[in-house]
Structure 1
Amino acid sequence: MEVEDLIIIGSGPSGYTAALYASRESLNPLMISGFSKGGQLMLTTEVENYPGFPDGIMGPDLMELMRKQAEKFGTRFIDDNVSSVDFTKRPFVVKVGDKTFFAKSVIVSTGASSNWMGIESEKKYIGKGVSSCATCDAFFFKNKDVMVVGGGDSAMEEALFLTKFAKSVTIVHRRDTFRASKIMQDKVMANPKIKIIWNTVIEEVMGSVKVERVRLAENDGKKAEVLIDGIFVAIGHSPNTAFLGGQLKLDAKGYVITRDEVKTDIDGVFAAGDVVDHVYRQAITAAGSGAKAAMEARSYLDQVKLV
């Protein structure tokens, strides 16, 4: 039975950085990157806030560079999804379809996926006016008119942040009340740049190359087309942890619970990036936690050898 020193489940900034650090430590890591290798940055157009790229870089290009760098130092890749794991056994068991892999240590870096509106037309404009991250993309909407979809604290935060850049911000909410905290609602209501449309959903996103307008549908059936430059969907994220099957402790929202930032409740299993972090969700913070996870894995493996 062949046993890997380290298997990294998932890619993206956290996984690729973990792979880079681990491969430079001669751990010869095996990364099972998933079908959607590269994570959410594969859906992002220009990234201007990642250090080292003063002129910006396309999200997919950044992920490809990270992958090449990890590969240069010895990371091996399987572009497939992990179907299940068993962390009750040692070595740990990682299954990919009908194949089984064994590892002394594991880093989970499967990220979180944005919850979208669920309409067919929005997919066409992701990265072309439709976004799920104001912190990432607000800069591109200076003096533009944008919409925010949602009614929780995340939507309020996105709307308030966007007012620093956009000419106007319209919150579209399907109900007649927000579920956000009162303090966040008060801030939104007090901001002159923010308008609210209640009891309404976006039915269709339209435009030639990028977002130009939307069709709104009120709960009573009335419809209207509105010109708009951008749409920020803020209805939450879902961590990609279903494959864990209860093997790690998760919080109420499904994110992996860690101690000392990257250690899970099982010695030798670590977690990094957006699968842990539901606050910052930035490429740079994910990369940082990936580096920490790799260094902790190295330390763990060194201790195991001494036993």
Structure 2
Amino acid sequence: MNPFTITIHGGAGTILKEDMTPELEQAYSTALQDALDAGYAVLANKGAAVDAVEQAVKSLENNVLFNAGRGSVFTKKGEHEMDASIMDGSNLMAGAVASVRNVVNPIELAKAVMLKSDHVFLSGNGAVDFALQQGIALAGDEYFYTQFRYDQWKLVRDSNTTSLDHNTKVDTLMKDKKFGTVGAAACDAFGNIAAATSTGGMTNKKYNRIGDTPVIGSGTYANNNTCAISCTGHGELFIRAVAAYDVSCLMEYKGLSLHEAMNIVVNDKLVKINGEGGMIGVDAQGNYAMLFNSAGMYRGVKNSVGLNEIGIYK
């Protein structure tokens, strides 16, 4: 039986210990562990990697600490627009949704697009119509309302500033950057791999802005021959770098290891274009890597040989 592994992230950016209370740090650690356990339970029962990453991401989407699903930030219009994608490395099937509203678990909808439609990418009202057709849970705006996110939005809603996540003071909005994406990558007992990513995007975003999260090859990619990757960072730069697929290409065409390829993309290629953030990944042998070029990244890994680690800071 193949060693199996799951790794997760809950966003990256200017995450500093001095800005964190012990209570909040414990809350994040517990939430990350819960998501790891949800995904790992699927793998331990000989389930598929694609189902494991879905369950891990759903756990993160359901937690208001993270900018995805229930904890999504407010747009310029005071609404919530969510993006998500998932990819199965065993067959290169993928599904993605962008600018969806009122969907409780956008990653579940992305998976339904992959498995139950003839398409890869749906957006806006059409994606929500498909969710209704598939019986996927929707909720009213009040489900997605959190006082913390509302207060965060109030600080910038009368300006053209967009905030990248958990900033709490006006004077920090321009210097502190936190990229509130969540994601997972997993290798199952059969050597199949998958990745999934979900986000609420940027606070105060306009024009139905879409980042890298739902873009296959930029925010999410999986191929059994190389790797499964989920990214978190300044989405525009990750799109321009085609970041997730670039890791796969370095492995496929240059014969690099997962860690070597991720290190080049995160700490060289992205840095050269001012692309801040990070990514998590696995390969089909159960190896994993969690790399970031920012001050911190909410992250965790658990595998079948006894490893269980949670991290937040550099």
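We did not get these values from a lab; they are worked out from the coordinates using the rules stated. Computed from a predicted model, the values in this text were never measured in an experiment. Cβ atoms are built from the backbone, for glycine too; each structure is taken alone.
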For which of the structures 1, 2 does the calculation of P(r) over Cα pairs in 10 Å bins from 0, in percent return 7, 32, 38, 20, 3, 0? 2
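Given 3.5 as the derived value for distance in nm of label points 7 Å out along Cα→Cβ at positions 18 and 258, which of the supplied structures 1, 2 does it correspond to? Can you show the working numbers first?
Numbers: 1: 0.8; 2: 3.5.
Considering all the candidates, the number was obtained from 2.
Please state which of the structures 1, 2 yields 2.1 when distance in nm of label points 7 Å out along Cα→Cβ at positions 154 and 226 is computed from it.
Values: 1: 2.1; 2: 4.7.
This figure was derived from 1.
Comparing relative contact order in percent (Cα under 8 Å, 6 or more apart) across 1, 2, which is largest?
On the way: 1: 21; 2: 26.
Answer by largest value of relative contact order in percent (Cα under 8 Å, 6 or more apart): 2.
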Comparison of 1, 2 by FRET efficiency 1/(1 + (r/R0)^6) of positions 26 and 90 (r between Cβ atoms, R0 = 35 Å, to 0.05) - largest value held by: 1
Can you say which of 1, 2 returns 0.6 when distance in nm of label points 7 Å out along Cα→Cβ at positions 50 and 66 is computed? 1
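Say we calculate mean count of other Cβ atoms within 10 Å over residues 146-153 for every structure; which of 1, 2 gives the highest result?
Working: 1: 23.6; 2: 15.5.
Answer by largest value of mean count of other Cβ atoms within 10 Å over residues 146-153: 1.
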Tell me which structure, out of 1, 2, gives 50 once percent of Cα pairs over 16 Å apart, for residues 114-193 alone is calculated. 1
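If distance in nm of label points 7 Å out along Cα→Cβ at positions 34 and 202 comes out at 3.0 when worked out from the coordinates, which of 1, 2 was used?
This figure was derived from 2.
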